[in-house]
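These are the structures, in structure tokens.
Just so it is clear, none of the values below were taken in a lab; they were calculated from the coordinates. Quick caveat: nothing in here was measured; it's all calculated off a predicted structure. Cβ atoms are built from the backbone, for glycine too; each structure is taken alone.
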Structure I
Amino acid sequence: MFGVVTRNPEEVEWPEFDRQFLEVKSVSGRTNEPVAEAVSMVSCHADNAIANANPDVVPVSDAGEPATRDRRYFDWSYVCPTHPGYREGLLETIADAGAVSGDVRLDDVGFPRPEYCFCERCNRLFEESGFDDRFAWRESVITEFVAEATERIPGRTYLTVHPDPYPGHLVERSGIDLDALAEYVDEFVVPLYDMAYSTTYWVEVIASGFLDALATPFSVELYAPDIEIDDLIHAADVADAYAKDVLFGYDSSNARAAVRRMNAERNEGDVYGPE
């Protein structure tokens, strides 16, 4: 099946797509009202607006470097997963979205990178946790958050993960343990974004890696803006060989054109007439 990921509520009604995801809370801090016809997407630990307004919520490295979008490696600003006030509000947002859409996709979940977070609160919580390994403690923080979020989602829980299926990498990078989270997640989503898809062998490598790593179903999300239709279709064909579904992100018109073309090609040769 083919789905769409959009910020525009009117596009969830387009009939070409089997599944629809609507950004209810984005990394920019922008919000949309959830709708019953689409899975609500909630950016969890990335929020430029909150980070800009409240620097105390931003994770810091042991050298005191904040995880903000003006620094190397970061496309957006992060919020520390252990901040109690933000966590409470985030869980309320997830519950409110789930009450309308039923299904919710948790986006941007986890710590920013391996060297975060060393804020005073995280240092204290780690010391009090009984863990000897900081990565194991971070994994417990994220697993507990996803478990609590799932309790507030009446339908299916989706979770976006960084596209790195190599064993142990997601735990080290952000505190994501695929095996631990499988208890709470109904479907993972793996964004495989490129600006052209002129080659697709890497799409196959990563998608096949997740097929090996997961017992839980997963979908692949492709980047649709300004991509040549033929290249987007080729990437979708490769991803579709491994993933449960293929999603197209952030250009519904281009995505619709690709889906129409694929459906037309699959129907070529069918002849309808009297028996």
Structure II
Amino acid sequence: MRVAYLGPPGTVSDEALTAAAPDAEPVPLSTLRDVVLSVQERRVERALAPVENALEGGVDPVLDALALEAPDVALIGEVVQPVSYCLAAGRELPLDEITMVLSHPQALGQCKRWLATHMPGAAVVPAASTADAVRDVAQDGSGTHAAIGPRLAARRYGAVMLAEGLEDDAGNATRFAWIAHADAAPPPPEHGPSKTILVFWGMGSGASGWLVSCLAVFAFAGINLTRIESRPLRQGMGEYMFFLDLEGSTADPAVAGAVQGLKRHAEVVRVLGSFAT
């Protein structure tokens, strides 16, 4: 089975995929948006994409693509991957001589206190992925640039590890979602622990108390919401979409009824996935 992930090899996504599905055929792609769309466009059978980090929260490019550009995909499961970073360079280099640090914006955010403490004078520059950043600095054996990335990337590209454990919290982890085309997704589970993820927006969203009314349908049904996050709807200032994670499956009449109740308040309600946990 071909599985898309954010490449190149050596990223945290690569680590997660290798741990969760070692027999899969990995397909590295250059952007998170393309990882999601590769399933929508049937270029691959599955994708593994990060949706939330313990320190930085939701992964915006994935959430936006799922909600606005990939109507024919479904989330069918998830994997939580512990995340730890190292500082890598093309040569041994004192920290106070480093002039620039490159990495993916999520990784930079997860290590911002370490950077502020140990390298306050270095410029911080975003890269397409952690592995791209490590690969670039590994190829420069005389420069003063370093990169934040997984140890896997440093070993793969022959970089020198200058420091390890850069993440601001030892419990740092990223939640990845398994993505499949909707017509290949298994039915929602009828028994056992499960989770449903949905997104909704519109119709009365500017009215006082609208969001409370939307969430109340789940409270009245006795359904526990475990996460709520808003993202701009890209239709003008003040227009938002809301992502919900809740306990239970849409095969449960209580959950299905609450989702139907939400449709009385929101213009668009889309269940992104309902799967066993």
Structure III
Amino acid sequence: MTEQNPTAPAWSAARVAEILLTAERSQTSRTSIQAEWPGLTLDVAYAAQDIALADRRAHGETVTGIKLGLTSRAKQQQMGVDKPSVAWLTDAMALPAGLPVPRGKLIHPRAEPEIAFVLGRPLAGPGVTAAQALAAVEYVTAAVEIIDSRYSGFKFTLEDAVADNNSSGAYVTGPVLKRPDEVDLSLEACLLEVDGDIVDSATGSAVLGHPAEALAFAANTFGARGVTLEAGWVVLTGGMTDAVAVAPGSRVAAHFTSLGSITLAGG
């Protein structure tokens, strides 16, 4: 049983958000919150996300889109869950192409290649199908997300991860924009390279069978929270491969079949 500190503030979504934002801004990792507070449910974790987003906005950040986690079956089985999770993206997380990984802002960055969508019109759940979701997409592009958990050793529960904005860190999108009908998204392949060696590969089918399924899930999940996905937003559909650690001085590259390549210096 976890011992309670009688002088500590009562647990709440607001306290969880404050703890994790402080860890993020001080580049300090910590142990699982759910281990300390079993009351951290998914509903509370998503509430903490929204409270943290309000704080980010108060500090001048603007929403640029949303991101999904746990969209591969392997990662779901590893975490013991049967559905993905969603989180926010802001302009402070967007990394211009050509810049190195911002190590000074991160704790222990890892990179994963993703297929990203740019929405051409608003998309609101519930009841959105994959076909309807894809019809709202203006462009498809490659992306590399730099995830950065605030938990030591990337050890956390699903609820911990959701409260931590799905381990958000930074993201960079690729140089190629294509219309959805120009890409076979389930067969679009990616080779993940670290310092010249191919370390992993996958296709878009690793993302819930088709990345449009991830977009539909996001629209419906945010719709249940009263949020409409807006035109112009970027949607990161989830890691196609396992994430790889980004060491200082290393070089990570993701090579896609038709969406070009993204190369990142480890900084």
- Query: Looking at structures I, II, III, which one was mean count of other Cβ atoms within 10 Å over residues 104-111 calculated from, given that it came out as 25.6?
  - Reply: I
- Answer label among I, II, III for the case where P(r) over Cα pairs in 10 Å bins from 0, in percent, calculated from the coordinates, equals 7, 32, 37, 19, 4, 1: III
- Query: When you work out mean projected area of the Cα convex hull in nm², for residues 168-255 alone for each of the structures I, II, III, which one comes out largest?
  - Reply: II
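Looking at relative contact order in percent (Cα under 8 Å, 6 or more apart), point out which structure of I, II, III has the largest value.
Details: I: 17; II: 22; III: 26.
Largest calculated value belongs to III.
For which of I, II, III does distance in nm of label points 7 Å out along Cα→Cβ at positions 32 and 176, calculated from the coordinates, equal 1.4? Before the final figure, lay out the partial values.
On the way: I: 2.1; II: 1.4; III: 4.1.
The correct label is II.
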